[in-house]
Structure 1
Amino acid sequence: MLQPDRGQPARALHIVHPDAFADWLAGQPPRVRSTVAANRVAGKAGERAVLPGEAAEDWSYLLVCNEPEESPWRIASLGTSLPEGTYRLASGEPGAAMLGWLLGQYRFDRYRADPAEPRVLLSGEPARIEEALRVAEATALVRDLVNTGAGDLGPAELEAAAEALAKKHNATLNVTRGDALATGYPMIHAVGRAAAKENAPRLIELEWGDAAHPRIALVGKGVCFDSGGLDIKPAAGMRLMKKDMGGAAHMLALAGLVMAARLKVRLHLLIPAVENAVSGNAFRPGDVLRTRKGLTVENTNTDAEGRLILGDALAKAVEAEPALILDFATLTGAARVALGPDLPPLFANDDALAAELLDASVRVRDPLWRMPLWDGYDEMLKSDVADMVNSPEGGFAGAVTAALFLRRFVPDNIAWAHVDTFAWRPAAKAGRPKGGDALGLRAAWEVLKARYS
């Protein structure tokens, strides 16, 4: 939690850089120096200690930290290590670290009985509190959705999350479900038709804002569980496939930020939501699929389904001629091989948009790395029987060819960026627990704020 600092009682947090540790220690009273020595704190990053005060019940806390003051992760590790209570920095203001403080206290507690204990941080910059709370809430939404098992979060539950968002911000919701998709959104229908009736495929659309403002489209891949289809995944590959709707989670969160801040845009959120299941009517390798755009796609791999449903959603977004399209998707394992779990690749058909996203990612420490829409690899999408294949043979440049597939559905005159996010942290870091996470969300939000506030 965050609260404005009005001089209320609070314990002090001493956040000391290793380079300043010796000077800081020299200025402390003997009881503090003795405690630091007893705890063998030598001024190395990560060291910490409880410091005694003048009275028995009075204490403060020391953290030796080499994170710069503008880092959101500077005090994030304290979110779970400190007992319940109210705190303020012994010197300076938390600034960007307010976000890390909040995210460090995140816990996915849907399946837990024991509630988390709140820790309150005071700030003398109340104007920054609201933004930190909004971004933390958006990040927590992504984490909650991605962490929820597919038995509790299918296409219907994604629709319910969009409906709740629409009601909160007085937006319009339109949903096309089941067999109604067959003519207008044939690839979404093909991918999702094998699922049980309660998990029927759907295209979820939310619209908000003044029609006179620039139109932006946010598109998120919503594969609520990916078995791989008839090209079924092995057990190890299926283990985390509850997170294959991570792109949709990111776009729901980003749409919420846009509407809460009342950006001057006409927002169009599109989430193709499916379960890629196995049954007698599952789409097959070798099937030729029609698309909303009119192209035909030879299905060479039922486990390359995300790009199929995104293709129809992008085609729908394009019809309204937006000024900008952003799509997020947990699209390829090749992206993880290339850049690992923490660094989502960014593809864009517009250099200015790519530069804005990369600059923002550095500012807010939400890294992205641009990869090429390499025209030379476009021929890998050739098919002998259709306009293109969905998954080229050989496995070369898998993240690039997936992005090139999506590019077929976006005309050059519309600025478009695609982020192949992992939406998951395989190992915990300060403020970033193991499990579902928002990767690229804050960078995208910075760009939209800068453009449309």
Structure 2
Amino acid sequence: MDTAPQGATPRDQDPHVTPARYITGDIPGIGGHIKERAEDFLVDELPLYQPMGEGEHIYMLIEKRGMSTFDMLREVAKHFGVSRSAVSYAGLKDKHAITRQVVSVHVPGKRPEDFPMLQHDRIAVMWTDLHTNKLRPGHLAGNRFSIRIRGVAPTSVVSAKRVLDTLEREGVPNRFGEQRFGHLENNHLIGRAIVLMEHEQALDLLLGPNAAHPEAQPESRIAYHHGDYDTALDFMPPYLRTEIYALRRLRKRGSPSKIINGLDHTTARYYLSALQSAVFNAVLDARVVDGTWNRVVAGDLAMLENRAVFAVDEATAGEPDTIERNRKHEIGPSGPMFGPKMTDAAGAVRDLEYRALDRLGMSAADFSAYDAKHSGMVSGSRRPLRVSLGSPDIEGGMDEHGPFVRVAFDLPRGSFATTVLREIIKPPADRPSLTASADLDDD
């Protein structure tokens, strides 16, 4: 199935954030919205390990409010007088929320008491310690979410609980949420253009008018379309740093190739990850529709809790032990995060995965060609199609802001709470956003 011609027009540009079919489709949605205010969306990182109390890296538990992870990391680097690369994190956290996460700062020979207190109106340091190793993305067990859904009757808690009970039993489709695809919902298409080395197209997607979101910076984007980069810069909000960077380079007559290749690795990897995420979501949608998203079948690469995989043939798929382990969530099917180092599934499962890539107008060879020029930027891996929902809790109530339903649950690292919330809320097709303001300019 690796036959898509390079640069073929995508037949499927949808990031598949809204599921093709709800797992809990027999339970009515309760409606409502989230993120009306930061305190309605709380996220606590569940640590993979505790710092040792010695070493070259200061570990801090940071609470941030209404701030992206990347903005918070820049503030931390500035406070400690180190480069941004000396500050690391285990996972990205939502911008429009109150979140608590651990970060590490490499300061050889220094201790926390050698630095003044970090003071910022949207950042608070909960504790500090020392550790021997740098914190790295993925070094967390998961996240605990506590979320208030507004605009609902407290009695709808009954339907919401039925949804949580089902997801606890069956598992949660491990879909990538809105945050991964940006406020224009096209980060994956920018990633596609980067991999195909269609650099002018990448800039058009980043800076040009967007038919699906005509309200997004219209003056700036129309000016860019007409080649007026000065005006485009004047109207582009300063918090959109990548857009500002690109417009400044264009104003200095920089070429599209140099501008895109000049993106810092963190930003470039984010667009590439969005590309992989959109294909994964498309595969997940297909597996939900055919009923195999939460059970291993012949051809699958089954994934263990430690993310190791093993091939499943017809005989293995039908073994009672396989079926029982799958029921207990000890194993489950995996989906593709395309790249040159990704392990392929087999048979009909592989065909399904490559059809999703083909519909995006791409082939596996495109990733290999990009990797040959930009080694290590998009390696490829497998991701579980299903994850377990832990420790669910729910209540209906009323506060000074009105009625709400509060849901709380644990999810493994890399999983999105919005997948659970969509199953509960089931937003209408004409208002697919879960938020009150439809503002999802997150990490």
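Any read-out appearing in this document is the output of simple, stated calculations on the displayed coordinates, not a laboratory observation. Remember, predicted model here, so these are calculated numbers, not experimental data. Cβ atoms are built from the backbone, for glycine too; each structure is taken alone.
Structure summary
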{"quantity": "Among 1, 2, structure where mean count of other Cβ atoms within 10 Å over residues 176-183 as derived comes to 15.5", "calculated": "1"}
{"quantity": "Among 1, 2, structure where distance in nm of label points 7 Å out along Cα→Cβ at positions 32 and 432 as derived comes to 2.3", "calculated": "2"}
{"quantity": "Label whose coordinates, when distance in nm of label points 7 Å out along Cα→Cβ at positions 104 and 152 is calculated, return 3.8 (choices 1, 2)", "calculated": "2"}
{"quantity": "Identity of the structure behind 5.5 (criterion: distance in nm of label points 7 Å out along Cα→Cβ at positions 120 and 304, calculated), options 1, 2", "calculated": "1"}
{"quantity": "With relative contact order in percent (Cα under 8 Å, 6 or more apart) derived as 26, matching label from 1, 2", "calculated": "2"}
{"quantity": "At a computed 13.4 (mean count of other Cβ atoms within 10 Å over residues 248-255), which of 1, 2", "calculated": "2"}
